[in-house]
Structure I
Amino acid sequence: MYKRILIPICALILCYLSGCAANPAAAKLDEEKRIGIVLTEAGLGDQEWNDLAIEGLTKARDRLDIIYTYKEITPELTYEKALQELADEGMDMIITLEEAAEDAVTSQAEANPAITYIAFETELEGDNLFGYAFDTEQAGYLAGVAAATVAKSGKAGFIGESSSTYLEGFKQGIAATSNDTELLVGEASPDDKAAGSKAAKELIAEEAKILFAEPGDAGKVVLEQASLEDVYAIGAGGDQSYLAPDNVVTSALLQIDHVIFDFLERVSKGDELPGDNMIGLKEQAVALSPIAVVSITDTVEGKVHTATQKLLESE
């Protein structure tokens, strides 16, 4: 009798000492990929870039074997410090979201060859460093198609920098959709609220029927001005309909949530990350949000769908 009891007890003791009775959660943790992300200074709750990135990571956490943690840039927590902290915490992959991280992520990637770095809004390359830029010209093109469809023989306004790829695409989208739509351009740095407001007022005074601005604080002010003057607008970056629900027709999306999930899914399957630095429609990295103004939904959606297919076929 004692032998029958003693054998299972001894087996349990040996199993515990050898580690086979380890906590299943701890064992799973060893299998999971640890992902770190450095958010921009706008931080969580921006309802756009940072929040979208976290949505992509959360989806990956729920569907793939990953856990994630994040750092938010502050005047005290620089990119150098944030990236070093994540490396010290044992991340397998670290993601940055803006060009401002370029120098720091380059240095960290060289110092930590075992960690994979993904640097959005850069074109960095290295053995363990992958930079990706969104094809904002394609996003601008689709915005131009939507703007010309709404403006018809009227005027469509763009607010941003003259060198903007959004503007180049916007021009092409308007030209491909209507010979009668006139393009107006107001210059403003993406973060200059005062310049954005001034430009919006000027273009509205010139009878622009719809406004489109680059992502940034200036762009948000443009949407607010469009709401005050009751003209249509197109958001950019994330879905900005929340800023002016009755006026924002659609938004030119940079779908970083989809891209992050897609990249992590590739890695989990053992597949390689995309070799091309530029990501756009083919990777579902850019798109227009659903048309939000009911009275023009069908017309605009049809034109945008046709334009999207033509762009994809041309690649």
Structure II
Amino acid sequence: MIKNILIIGGSYFIGRVFVLELLKNKEYSIHLMNRGNNPLRLPGIEEHVCDRNDTAGMKKVIPPLDWHVIIDFCAEFPNEIESMISNLPGTIDHYIYISTCTVYEISIDLPKYEDSPKLSGPLPGPFGEYGYNKWLLETELMNLCAKKNIPYTILRPAFVYGPYNYAPRESFFFDLILSNKPVPVPVNSLALFQFVYVKDIAGLCIACLDNQKVYGNTYNLSAEELISYKKLIRVFEEISGRQIQTKEYSIDEIYRYKIPLPFPLDQHELYSGALIAKTLNYKYTSFSEGMKETFDFYQKYCFKA
């Protein structure tokens, strides 16, 4: 029997890759709900244009089906999940929420596991509310699903990279490398950080479908490899086949000149993604393999010389 799946978001980065991977599976009738700014227009997908905060509009455009699973890629502010569950036409059998590893408190206890302490308020800075709001949404989902007897699963990705990434992370380096320009790097930076390949997120999401092992559980998504800026440049040289010219800056200079290096400079960001790998018997893509696919995709489809 064909199962109905509703994807909230699903047209930009993580959700887009998930949809493209899910299309290979013929068990699901795929529905997307988003604002329609970047329509996929692919056969096998029904796209419903609606802002998730427009509850009246949602009741008009979303069919009242038995939703085998809801996958929410874009809830960002408190009450958005409660509004979705309370107003969505039809029934919900499983709710998967894509959260973030930034829900954790800053700590020297590393790596961070799923039960590590969470933020108790927003952090300083322009994006300081993001992680805290995601944590509030997680608790909102858990409380609401307990009341309504809906199984939930929460996934917390570390730094995500891969095709269609609109965040200026790996693309910051790719543009400089492909333009034969020097790449800024921090001198004497000891910071270590971890990544998860977007296709691994898609694969893990698909593995969560119809899988009662993940009901009521929360998981970090993070490959084991520890990456530094030094290793990052080494991998970029390997995948591009180029000798990369670098220019070193002190951390103070990077802050002073507002050089937009996208990864931590002076503190580790390490997370254990072992629990879900063990639960689902999943092997993460190696960093060099995933970054090679990402570089080749970017060079072919995105780079503007």
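Values quoted throughout were computed directly from the atomic coordinates according to the rules given, and no laboratory measurement underlies them. Because the structure is predicted, anything quoted here is derived from the model rather than measured. Cβ atoms are built from the backbone, for glycine too; each structure is taken alone.
For structures I, II, which has the highest computed value of mean count of other Cβ atoms within 10 Å over residues 133-140?
I
Which of I, II yields 3.5 for distance in nm of label points 7 Å out along Cα→Cβ at positions 85 and 269, as computed?
Working: I: 3.5; II: 2.8.
Label of the source structure: I.
If we compute relative contact order in percent (Cα under 8 Å, 6 or more apart) for structures I, II, which one ends up with the highest value?
Going through I, II one by one, relative contact order in percent (Cα under 8 Å, 6 or more apart) is largest in II.
Identify the structure, out of I, II, from whose coordinates helix-only ellipticity at 222 nm (-39500 (n - 2.57) for each DSSP H run of 4 or more, over all residues; to 500) was calculated to give -10500. The partial results should precede the final answer.
Details: I: -15000; II: -10500.
Going label by label, the one that fits is II.
With mean count of other Cβ atoms within 10 Å over residues 261-268 coming out at 18.8, pick the structure among I, II it was computed from. Could you put the intermediate results ahead of the total?
Details: I: 18.8; II: 16.0.
The read-out was computed on structure I.
For which of the structures I, II does the calculation of distance in nm of label points 7 Å out along Cα→Cβ at positions 189 and 221 return 2.4?
Going label by label, the one that fits is II.
Using semi-axes √(5λ) of the Cα gyration tensor in Å as the calculated read-out, with 34, 22, 18 as its value, let me know the right label among I, II.
Numbers: I: 47, 20, 18; II: 34, 22, 18.
It traces back to II.
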